[in-house]
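These notes open a run of structures that come right after.
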Structure 1
Amino acid sequence: MKILKYKIPIYQPFLSGNELKYLNECVKSNYVSSKGNFVKMFENKFAKYIGVKYATSCCNGTCALHLAIATLGIGYGDEIIIPTLTFIATANSIINNGATPVLVDVQNDWQINPDKIRKKITRKTKAIIAVHLYGYPCNMEELTKISKEYNLFLIEDCAEAIGCFYKNKHVGTFGDIGIFSFFGNKTITTGEGGMLVTNNHSLFTKAQYLKSHGKSAADNYLFKTFGFNFRLTNLSAAVGLAQLERINKILTMKKKIENKYRELLKNLPVEFKNGNNSNNPWLVTILVENNKVRNGLRKFLRENNIQTRPIFYPLHILPMFKSNRNEFQIAEYIADRGINLPSYPTLKSEEIKYICYKITEFYRITRLK
């Protein structure tokens with residue numbers, strides 16, 4: 001299989017701060033696993049940045065979400081309501097806890113539809129997962145209201161949403177538990193990594209021992225329950241701390257990239273997600289006229305060494321889920337037309353101009369045919 005080397009990739013990490021310095025400190029200290037000062041420093045500073053009382057790190061964002069569900073005691077026979085337009089990890093975390101994901105459509109803002117949630121609540125429903133897709137916030141006021149009205153847990157999947165605010169409050173702080181991802185293509189990265197955050201001390205304490213084999217806080221070799229090995233390494237935390245030190249700079253760089261795309265593509269038949277300064281544009285995303293145009297444009301950009309991605313496939317069209325597709329028309333409409341464009345922090349203005357020139361060229365060529 002030929003491996004393409006893109007001139008302009010969809011994403012690459014921005015590792016130009018204290019990452020190497022902190023990694024060297026880890027190696028010299030011999031603390032390279034889950035023990036070490038950087039783990040606690042990263043957790044504490046992350047909690048402070050988000051504006052939450054407690055944060056505990058995990059080996060990746062999916063494990064953080066799995067841990068959140070387990071911490072809330074959700075399992076076999078239970079249901080969790082999620083949007084169909086999300087990455088598969090949201091559903092996997094539910095299924096791997098023995099529970100059942102219940103899919104609902106999204107709204108025109110790409111986020112889960114609160115009115116559809118109400119129609120799916122049953123006696124088996126135990127939680128709602130709000131996915132802040134691509135760094136844009138859900139309607140947390142309405143979701144909080146529903147969760148309280150029906151006595152449901154509210155989990156926030158903020159894997160793509162560090163730096164994203166709803167009414168001047170960082171996402172991840174509205175529900176019972178929030179989770180974040182630090183995969184290599186996320187706004188800040190630890191390579192692989194995640195974080196669980198909460199304002200509830202009991203949930204924090206439970207998550208702490210569940211993620212470390214269920215061991216007792218008083219005795220490292222006394223286990224009172226089954227647990228997981230979801231811990232983050234000191235090496236990863238060192239990278240995360242260095243990344244977090246530059247989070248505001250990274251967010252500013254990414255916002256400028258999105259604004260440049262908007263400026264250069266404003267005369268083409270493409271749509272951007274409506275946004276404001278409270279949003280973190282994780283991956284700049286455009287919607288084109290239809291699926292045929294979407295596929296043609298992606299092929300044209302690929303031939304010009306520009307990597308793109310389609311918007312996530314809605315879960316209800318995947319073979320593991322057999323659902324009535326008429327229930328999810330908005331999600332399909334968005335997914336059929338969506339393209340993620342290169343969005344890494346160090347993407348140069350000249351490169352954005354080149355990408356937009358090629359998109360313009362594609363439309364010129366197709367109109368001539």
Structure 2
Amino acid sequence: MQEYIKKHFINLRGVKLGEKVLVIESDDWGSIRTPNNKAKEHLIEKKLLNAKDSFTQYDTLETDLDFEHLLETFSKHKDIHGNSPVITTNTILANPNFDKIKEDKYEKYTFETFSTTYKNQSQSQNAFELFKQGIGKGILYPQFHGREHLNVPMWLKLLQNNNQHFIESFNLGCFSINYTHPANKRNNLMASYDYQNDEELEFIEQSIAEGLSLFESIFGFKSLSNISPCYVWDESIEKTLFNNGVKFIQGSRFQQKPQPNSKKFKRIFHYNGEKNKLGQYYFQRNVLFEPSLNKSIDWVAKAMESISIAFSWNKPAIIGSHRINFTGGLNEQNRINNLKLFEDLFNQIQKKWPDVAFISSADLHQIYYKTNS
């Protein structure tokens with residue numbers, strides 16, 4: 001009952017829409033995470049990764065087969081306007097260039113673009129071409145998730161200080177291991193926009209500007225939005241994003257705001273269509289569809305309830321579904337099972353709401369912009 005009430009609460013505020021629109025937002029595309037099963041098993045054995053964690057078990061770089069099966073599944077479904085469901089693929093533009101960083105004795109950070117990372121992985125040789133095919137078919141719509149999904153300044157310091165856990169994972173092409181320390185507010189180094197001082201903030205601001213420039217050069221258009229890794233950001237980050245053309249900010253239920261001299265983040269609630277002082281919109285995910293995270297939940301029923309509540313308040317249904325739900329590189333059955341659940345979800349949605357429209361996050365921003373102008 002408490003969860004049901006929360007679902008209504010998060011849809012209370014904001015402009016009401018005159019149509020039923022459904023958005024799917026998916027984070028982490030392009031990020032290397034755990035490179036292969038050999039590395040995964042070694043890091044689990046060393047207790048540097050948690051074997052019970054779903055991201056440990058399933059999350060890895062997209063493969064050719066991942067894209068092929070995703071596009072095949074989504075193309076079967078069409079909305080009232082003849083459009084397939086579209087995934088706003090929030091993309092990490094770069095991964096560490098492990099060889100170059102090691103060559104420079106961890107004193108300098110060097111990255112490679114995610115498309116280069118694809119080429120360096122045997123299962124992903126055609127992944128970027130398939131990604132572009134998905135964009136052309138209107139099934140994938142990339143947006144900016146960060147230059148990398150890693151707190152680079154903290155990572156480099158640990159490597160320079162010869163932290164053996166991070167050296168060992170580095171040699172396996174991995175940075176996403178467990179790490180608890182008073183200087184770190186999370187249990188890993190994945191929060192790219194967390195910082196302790198002005199020097200680290202300057203690095204983040206540069207990475208955002210460079211990442212957004214990379215986005216435009218790779219995809220041929222600007223990213224209108226940002227979703228901060230691990231939902232960690234503050235007003236300084238918003239200003240940097242604004243100065244580099246970002247018009248709206250995707251998010252989960254709460255923003256995690258870094259606090260000076262504190263071991264915790266400040267949680268800030270946002271609602272769909274809310275604006276900040278710079279005029280940037282906030283959009284909040286009000287539906288979860290994360291079958292990889294808990295196999296015991298009926299995710300289709302859970303999502304249908306959330307969508308129904310959003311539509312009852314005349315609000316968009318914004319589904320949060322991480323990249324992990326589409327990947328089969330570490331466990332092919334993970335992708336197979338989840339795509340079947342997506343098929344079931346789409347069938348139920350279109351049966352209950354035949355007038356639903358499948359749109360991207362950028363389309364949703366345009367609707368709100370027109371409604372408020």
Which of 1, 2 yields 23 for relative contact order in percent (Cα under 8 Å, 6 or more apart), as computed? 1
Kindly point out which one of 1, 2 the value 0.98 was derived from, the read-out being Rg/Rh (Cα atoms, Kirkwood Rh). 1
Taking distance in nm of label points 7 Å out along Cα→Cβ at positions 37 and 269 for each of 1, 2, which is largest? 1
Computing mean count of other Cβ atoms within 10 Å over residues 149-156 for each of 1, 2, the value 22.4 comes from structure 2
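A short reminder: the numbers here are calculations on the coordinates, not readings from a lab. Just so it is clear, the model here is predicted, and its values are computed rather than measured. Cβ atoms are built from the backbone, for glycine too; each structure is taken alone.
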